[in-house]
Structure 1
Amino acid sequence: MNARLFLLAYCLVFAACERRSEGMELTIEAQALTLPDRLGLAGADFTLHERAVEDGALQAETVVAEGTSDASGGLSVSFPRKSSYSLRWTAYAEDHFAAGGTLDPEELYPNEPYPLEIGLHAVCTLHVSLASVAPEDSTDLMRFNLGGDFPCECCPTDQVVLEGIGADSAWTCLMYGNHWMTWGSDLEVALIGQPEGLFVDSVFCPSFGAANLDLTW
């Protein structure tokens with residue numbers, strides 16, 4: 001009798017352990033998109049970083065899942081469920097700016113795929129050229145700056161100051177595609193007939209393309 005009771009208790013405990021061990025993975029179902037057109041983006045590399053508490057101690061951040069989006073931009077990654085302290089993701093794709101974000105571990109549940117939208121902005125190359133032409137004077141002054149401030153390592157918005165005869169500056173930088181880049185120029189010239197004053201305008205930079213901003217005075 002005791003042997004039967006022991007066997008029954010063992011089976012119940014074992015079955016309970018088996019149930020708890022099932023479905024202990026978390027899944028993220030993501031969709032990678034090219035912005036601003038929101039088209040499915042193939043070949044985007046996704047990485048999930050986790051900090052977890054193990055044995056009562058907060059561990060260093062580790063990579064727990066990686067994946068690459070398919071032809072329609074979809075990807076799915078799974079990783080073991082732990083006592084997550086934080087979840088951080090990064091995404092990269094050719095000709096796009098990198099993207100990243102965080103997830104609340106409390107919002108992820110076993111057997112319930114978590115939907116995630118990954119938007120990566122397309123890149124556009126902006127070529128800027130500033131130059132003075134005759135007639136010129138040594139006191140001529142130009143103050144120039146780009147005004148489009150994008151949240152990435154993009155074109156600088158610092159003011160450029162050019163003075164005197166033969167003043168010129170040229171550079172190339174990156175910005176979000178399918179956006180306008182505003183710019184402003186303040187000219188002070190000594191000779192009559194030259195343009196003078198404050199000029200403000202913008203230039204459109206297409207996705208995966210390039211735009212030129214050429215100013216002469």
Structure 2
Amino acid sequence: MVSQHDKLKQLFSPKSTAININSESDSYFNIPSRQLTLCEAVDQSFKVPLRITSNNLICPGARRSVGFESNDYQLIKEIAGHSHISERYISSALQTIPALTGIRHINLGLIESMENDLQPDLYLMYVQPYIITDLMHNLAKLKIRPSIPSYSFLSVCGNVLANCYLNQVVSISFGCPESRKHGGIAKNEIVLGLPSKIAVELLQFYE
């Protein structure tokens with residue numbers, strides 16, 4: 001029997017990772033030996049299960065998005081320094097990007113053998129634009145409007161992962177400079193987050 005995640009990979013993209021938040025399952029997850037950005041971890045989790053904790057997550061934007069630390073003032077300064085975008089604009093954007101709380105760790109890259117112990121909370125994938133066209137049509141059938149932010153900050157960590165998990169919305173992002181550089185997002189790919197419950201509803205339109 002084909003698993004739900006395998007169906008999603010066939011339909012949307014092989015570059016897809018199933019994510020669980022906080023589960024203490026006995027299933028084996030690799031603990032990175034060096035600190036990673038969250039988008040690096042996502043890219044690696046397409047091939048191997050990983051567990052991200054406060055000790056091995058290095059990116060300030062990702063740490064803010066998953067609630068490991070909160071220093072928006074310093075983050076605004078850092079983004080402004082790299083992007084040359086005004087601090088006021090960045091501050092306004094951050095107010096709309098969700099930040100999680102109560103996160104102990106993030107399990108990425110769940111494989112089929114793990115699904116008896118824990119269930120995915122969401123799926124994060126890199127898809128080609130034509131996939132989004134069809135997806136939008138099927139979401140409309142469910143009367144679901146995806147979240148598509150109009151800025152390029154905290155793309156994978158905040159606008160997709162945190163938003164998708166916290167607000168249970170389909171989240172679409174065009175990537176940020178950091179995720180494009182470190183996260184393995186190809187030039188012709190868009191970042192998509194699907195809450196597990198909505199993924200189940202969507203699959204009915206592809207059978």
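Bear in mind these aren't lab numbers, they're just calculated from the coordinates by the rules spelled out. What you are looking at is a predicted structure, and each value in this text was computed from that prediction instead of being measured. Cβ atoms are built from the backbone, for glycine too; each structure is taken alone.
Suppose Rg/Rh (Cα atoms, Kirkwood Rh) works out to 1.31; of 1, 2, which structure was it derived from?
Considering all the candidates, the number was obtained from 1.
Check the numbers for distance in nm of label points 7 Å out along Cα→Cβ at positions 115 and 131 across 1, 2 and tell me which is largest. Can you show the working numbers first?
On the way: 1: 5.3; 2: 1.8.
For this comparison of distance in nm of label points 7 Å out along Cα→Cβ at positions 115 and 131, the top structure is 1.
Starting from the value 20.6: which structure in 1, 2 was mean count of other Cβ atoms within 10 Å over residues 27-34 calculated from? Display every interim value, and only then the final one.
Values: 1: 20.6; 2: 13.2.
So the calculation was done on 1.
Given a value of 27 for relative contact order in percent (Cα under 8 Å, 6 or more apart), point me to the structure among 1, 2 it was derived from. Mind dumping the intermediate values first?
On the way: 1: 18; 2: 27.
Source structure: 2.
1, 2: which one has Rg/Rh (Cα atoms, Kirkwood Rh), for residues 35-98 alone, as calculated, at 1.09?
Working: 1: 1.09; 2: 1.03.
The read-out was computed on structure 1.
With FRET efficiency 1/(1 + (r/R0)^6) of positions 83 and 187 (r between Cβ atoms, R0 = 35 Å, to 0.05) coming out at 0.95, pick the structure among 1, 2 it was computed from. Kindly include the intermediate steps, with their values, before the conclusion.
Numbers: 1: 0.05; 2: 0.95.
Here the read-out was taken from 2.
Quick one: helix-only ellipticity at 222 nm (-39500 (n - 2.57) for each DSSP H run of 4 or more, over all residues; to 500) came out at -3000 when computed from one of 1, 2, so which one is it?
The read-out comes from structure 1.
Taking mean count of other Cβ atoms within 10 Å over residues 163-170 as the quantity of interest, name the structure among 1, 2 where it is greatest.
Values: 1: 12.2; 2: 19.9.
For this comparison of mean count of other Cβ atoms within 10 Å over residues 163-170, the top structure is 2.
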